[in-house]
Each structure stands twice: as structure tokens, then as C-alpha cells.
Structure I
């Protein structure tokens, strides 16, 4: 098996190959590190590599296999961690000069669990400064580029994670999502991204700002790999008071691709969102697959309006408060747009913030009855295809001038509600750019979202279509 074939293996395939001794963790590690060496300079997906440590751990993992020791569920598998997530003894910068030399002395809970399951961290993936926008660029490492077109953005804020997976520089990346930050880059890079229910994956310790909206989850090439990751990382930990009890929820195995009995709603605009014509064409075609799989699909929209104002108030108030005391020392070294953002919003009153929290609760109460009728809601993941690097978003969509958030109008509402949501690759534009379909589930019903995504993947597979760079190494 050559290097490209090894790198293109799924996590599930790697686990089986290691367990049966067809491949060693060392062979897999060497192949992936070589691929990163060749391709990362082109896309800037990884901002920190720990190759020596990873190779050492791969040798130790191989020794455990040869000794016949009990192996963890992802023993010997190389993984990456977003640079917003704490990793013990590995630099964690959050894309900010404020944290350029920060080396945590403890792992985030998700990292603890991955290590305990046998995974080997190969490095940290790029993110915008403190994850504040849905593109990936920062003062320390620069922009992450889209594997399908290097002139375009990979999305964000888990852009490095998605780009790395798209180019097989690792089959499992851990990202975070405060308003679409797993799903947006998954859509732009043509991979699978899963935002679990709020609290499903505990978050501690973490950088301040996203505690009430943030979700941690996997980015992979296959749904099965994401489900395997969830088996490892989900579950209660009281260090995070919002973490959810296990309640017996399992994610594997997938026993069927039959979606008979599921009631599914399809909304191309959520009642208010503008949409690019090509994205509409691709996603409308994809929705028909759910009918073919046995689901009952209705054109239906939750009549609750846009939560943009409340979302922005919560984000701006928390971000400005978290960084206010750092502005005097670091203001000139922070991303200029972020510095302006903090300055403009530093005077948010407690009343404004509390009112936005009331609106968040009101939004959930408005959308909840819709999910009593429907098991799933389908929408486009992003309103537009990937756009030019250096932009924060399009100024116009389908001939309509838009606000700063309208291009991501489909993702952040479900951070407000905390519901599970995934982005599945569902087709390509005329220019060969990937388009994602979002699958939103009932509160806490992560398993049904993954089941539906898996069924769609089997009926409309995406992994055989790869970015132009993919065959270069």
C-alpha cells in the first residue's frame, strides 16, 4: 500500500488495519507526516506540528500491538486538534499574538478522552483569532486556503481542520462551533462536519467568550468516522456544568440506511435567508435523496424569524468583555477588524445582554413545536459557495445586499438552540466547488442526525471526488 492509499484510509479502516497488523501505526504516521510536509505549505491548514512526539507515540503504539495489549477504539490513529482547544505541552495560540507562547499544562476534556482511546496528536490546525469570524486568517499564521481553489477561503473558524481532512492530511480533526465553525468549513471544503448537541462533548478548560454557544465535534471524510469519534468524546464531565449525561446514547453501528418513518422538513431559506442560485440547485437535488431513502419530506419552514440581532449581541458582549482588559497592551497586535469590533461593542449594557438572552430563550420556544412535528430539518449549510480569501463574507447574495451574517444564516440559529446539526457534502457548483447540506435534529437526538447523514452518504457518496491538489503527492 502506497502513501496516498494510506492517507486516504478512513479512521475505521486504519483501526482495523492496525488491529490486524496489516499496517503499523508507524507506517500510517510516516505517510501522513510526509503528506503534511508536501501539502501544508500550499493550504496552511496546520499551524503547529509535533512530529517528533507523534513519531515516538506511534512507535509506542506499535509496540503495544505487537505485545498483544488491549487497544483503545482509535489506537494509533493520527488526529489533529483545532488551535482553540487546549493541549497539554503543545502550544495553543488561538491564532492570537496574546497567546503566541501559551503552552497549556492540561488537556481539554475532549483531548484527554482521545488520548485515552489511543489517538496520537500530530498538530494543531489554524483558526481565526479566538475563533471570532467564520473565515480562517490570523496575525500569527495567516490565511488557510481552500483545497479546491487556493484563491478562496476554507471557511472558519475550524478552517484548518476542514482543509486538512479534505486533503487527507489526517482522517479525524477536532473542531469547535460557536455559530457554524464546524459546518461552514466542512461545506466549503467538501467534508463531513458534525456539531453535537450543546453539552454533549464537555468543554473545559477553554478560552473565554463562547461558553454559552460553543460546541466541540469531529470533522471527517466519512460519517462513520465521526460517529466513532463521538463514541469516544461524548459524555458527562462535571468540570463543564453544561455537560450532558450519557443517557445510553450510542452512535455505532449503523444497522440500516432505511429512513422510513422519519418526517423531514426542507427549508431553502428559513423564511428570511438569501441564497445563491447554484447552492439552491445543488441542495434541492440532494433533498430528493431523502425521499428515495424512505423519509417523508415536506417543504416547511419554522416561522420564527431571524435570531441575528440576539446572536450578535450575545457574541459581541461576551467577546468585548473577555478582551476589554487586554486592549491597552495588545490592541495594536490584535486582528484590526477584531480590535474595531471590540471597541464598537465595549459599551454593551447588562440590560442589552440580558434582553438578548431572553430573545434566545424565546427563539427556542418558537422553534420547538416545529421539531415536535418533524424529526429533521434540512437546509443549505451556507448560502454561498466559497468566496475569495481576504474577505469576511459577500456583500451581496442573489442580487440582494446582505448583512455580515446573512451568508451564514443557516448555521448560527442552531447554536442559539443547542440542537445537533451536521453538514454533508451534497454536490458541486459549475466551477467544481463543494456545496453542503445541513441536517438539523431534535434537541439531544444526535444519533438520528448521524443516521440520516450516513444513509445520505451511502446513497450519494462523496469521498471519491477529491480536490485538485489531492493527487499531487
Structure II
């Protein structure tokens, strides 16, 4: 009787081993010394598979499934604000290893993962922490004009490293950008490692000594910025600040950090959009208690009308839109829609339509001048996002045009708005502290066109007498009720106009 029982037990173990039910983890070592983990917490009931998949910042619920250990397909979905994100996984079980293929986007390369069994509960989303009651975070006194500097993401993304940040600081200090007002050198995502036994955030191999890097940047007369998220993970799947806000703020202060970009991403798996204010308030308080003045940049894509409460949580700037791309369609769609939040901009707190793409190659110099002009009229932060070591003189001159920058940095801190539109032509104007106005005549069309401005629309009681073309560096003859000029396709004529 013993032998049949042993055979039955072996058969049951075989079937159990072949079942997809369990917690599986795929560990993908990265060159920076960190490990990207993807968790599959699955339950198989016949041909039906349920459960959750946690991949970097994403936490999906399995919504459709077919197959079993010999071959399965899963569709997993998650809500992100008003949209639904989905991912598809296909795979099979081989020798108690879960072999899975997926794509991060429909047009992205196929990713192959090999997952092994993990302890139950490993990789689960952490418990929801309570949120504080709302209160006004005291102003840190920073950003009296829109911040200017450089950010690593648009050009370098995950390839950012210590040497590249030093090289960018060197370029800013020597090529005229520092003199033009560019001061912040900002590291975006992927600098993080895991936490030590005491919970202190560590840097990965790309950044061996963050304090030494900050000291180097400061030695150039510049400031160093860093990146995190209020969620357990950042956008790229690295360690976020969830539950460690005060600890991380103190680490930043000890390192000598001057700027924090705080990106929503992984927090959406725990909190709702309408809870953003309290979530960001936690870090605003932590930065104020850190012992160092650290500029606070809110990055949550304009959700929950952030411009209405961003300053209340200690924010110095807040994103008003999704991520920009280096294309005319992306830049123009973002820039020409920055109207409803204009009244909320001012010294110490600014609307942020995202970083500059100038010099990254996806637009023409004419379009980049439009980019720079529109962002300056909007009193937007000017954060270059290109390769500063290898840019052309033409691109550098667009970035350091001091007359255009003076529009952005005007001490009155007024955000400009659209004053008229006719076909593809638009006129935008911004009041300046000395009583003059910056006036942009934009042509969004595909061919050269004449764009006209009626000075009464801009707010002049009588025709202005003096104008200066800020890109051609030439005076313009005015004096009549209307001014018109030819504007190239996707181009701009940017004037500084005064009545006297």
C-alpha cells in the first residue's frame, strides 16, 4: 500500500509544480547595479488565471486570460486618472520557471523575462499610509523668477551619470548659459539604488558620491537638482520616497541638493488624484524641515488643477501638462494651450509646461525659436534638455538670447496670454514690469503668412511708438493702430513694445 501512496503524492506534486498559481519574480540586473523586478502574483483555476502584475511603476490587475502552464496569455489593466493602461503577457511554465514575453508599448521591442517562485507577499504594493490634514506650507522664498537650468531626461534618460552631469555643469559655466541665468543642473530619474538597513536612500553605480557631485557643481557657481516620486517607485521603476519623505529630504540636504523634481507615477497605485494635495504637502513639509532651502517642483501632469493648490503645498513650480516630445505637434499643442492657469503664476510659484527640447534635433531652428519665445511669454521655467557639450552655435544662441530671457525673467512675474487669433496666426502678449509689453506674433501654419496685431487688443490706449525685434535685434517702426509682418511657417516675430 505504501508504494501507490508514494506514486499518488509524486503525481500530486507534479501537478502542483505545473500550476501557475503562486508569486513569481523576474529579476533583471541593470548596468547601474540595480535590479528591475517584475512580479506575477497569479491564481489558476482551470483555464482561468487571475491576479496582479507589478512592473516598475505599474500595478496591473489580470482582466483577461487563456491557456495554462503549457502556454498562456494574459491581459492586465490599471486605471490611471481618466485612462486605462493595459499590457499583454504571453508565456509558459518550464522546469518551474515562468518564461514570459511582453512589450512596454505596442511598437516597442519584445522583452523576455524568466521568473522564479518568490515568497508569498513579496512585491505586493505597500499598505496605504494615512494622509495629513491640509494646511498651508510656508513659502521657501525661492524662484522669485522662473527657474532656469538643465535637466538630464530629454536627451540622456537612463544614461545619465556622474561624469555627464559634471560635463553639463562645465558647459553651462563656460559657454555663456550661466551668465544668461541658467543655474540648476538637474538629475532626473535612475540615480537611485535601494535603501540601507536604516531606510536611507542609496545612489547606484552611476553616482558613486552625490555629496562630491554637489560640491563640484557648487564650485562652478551652479546648483544641483535631483528627482524622486511620492510613490514606492519612480517612473523608471527605481526607489521612490513613499513613507520616507522626511528621511529623503534630510538626505538631500546633507548631500547639498538645491532642487527636487517630485513625480507622481507610482503614487497613483495607492492614492487618488483628489488626494494629491495632501501627498505633495508631506514632501513640502519635509523639505522645509530639512535644514536647507530646496526648490520644490511638482510633476503630476496638470491633474487635479494643480495650479490652484500647488503653492499651498510649498511648490515653486508645477507641471501643467503631460510629457513634452521633441516635435512641433507636441510643443505647439502644449504651449498654445497654456491659458486657463495664467492667473496662478507669479513670483515664487510658476506654471510649468515641461522642459525645453531646443537642440534635440526633432524641430527646425525656426520652431525652436517659437518654443523659446512661447515659453518666455508664458513665464515658464527654462530648463534646457539637450546635449550641452555638443550643441551648435545656432542652438546656443537661441538658448542664451538675453532679450528673450529678459521677457521670461521679468520681475513682475506675469504670465502672458493669447490676445487674438486669425486662422493660423496668433498674437500673445505679456505685461512687463517697466510698463512695456512682450508681443509674440506666431504663425502655426505650414507656409509663410502675414500676422497682424491691433494694439488696442494688447492693451495700449494709443499706438505705441517704440518696438524691438528680439530675435533680429533691430528696432521696429510703429506708430499706427495696427502692425503686421510676414512670419515664417511655424515661426514667430517677438517684439518688446512700449508707448514711449
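Could you tell me which structure in I, II was used to calculate Rg and Dmax of the Cα atoms in Å as 20.7, 64? Provide the component values of the computation, followed by the final result.
Details: I: 20.7, 64; II: 26.4, 110.
Here the read-out was taken from I.
Using the calculated result 17 for relative contact order in percent (Cα under 8 Å, 6 or more apart), pick out the matching structure from I, II.
Details: I: 17; II: 10.
Here the read-out was taken from I.
One of I, II was used to compute distance in nm of label points 7 Å out along Cα→Cβ at positions 134 and 198, and the result was 1.8. Which label is that?
I
Which of I, II yields 28.0 for mean count of other Cβ atoms within 10 Å over residues 126-133, as computed?
I
Here distance in nm of label points 7 Å out along Cα→Cβ at positions 22 and 102 has been calculated and equals 4.2, so which of I, II was it run on? Let's see the in-between values first.
Working: I: 4.2; II: 1.9.
Label of the originating structure: I.
If you rank structures I, II by mean count of other Cβ atoms within 10 Å over residues 318-325, which sits at the top with the largest value? Provide the component values of the computation, followed by the final result.
On the way: I: 17.5; II: 20.1.
Checked I, II; max of mean count of other Cβ atoms within 10 Å over residues 318-325 sits with II.
If helix-only ellipticity at 222 nm (-39500 (n - 2.57) for each DSSP H run of 4 or more, over all residues; to 500) is calculated from each of I, II, which structure is the one that comes out at -6500? All intermediate terms of the calculation are to be shown ahead of the outcome.
Details: I: -11000; II: -6500.
The read-out comes from structure II.
Laboratory data are not the source of any read-out in this text; all were calculated from the coordinates shown. It should be emphasised that the depicted structure is a prediction, and the values quoted were computed from it without experimental measurement. Cβ atoms are built from the backbone, for glycine too; each structure is taken alone.
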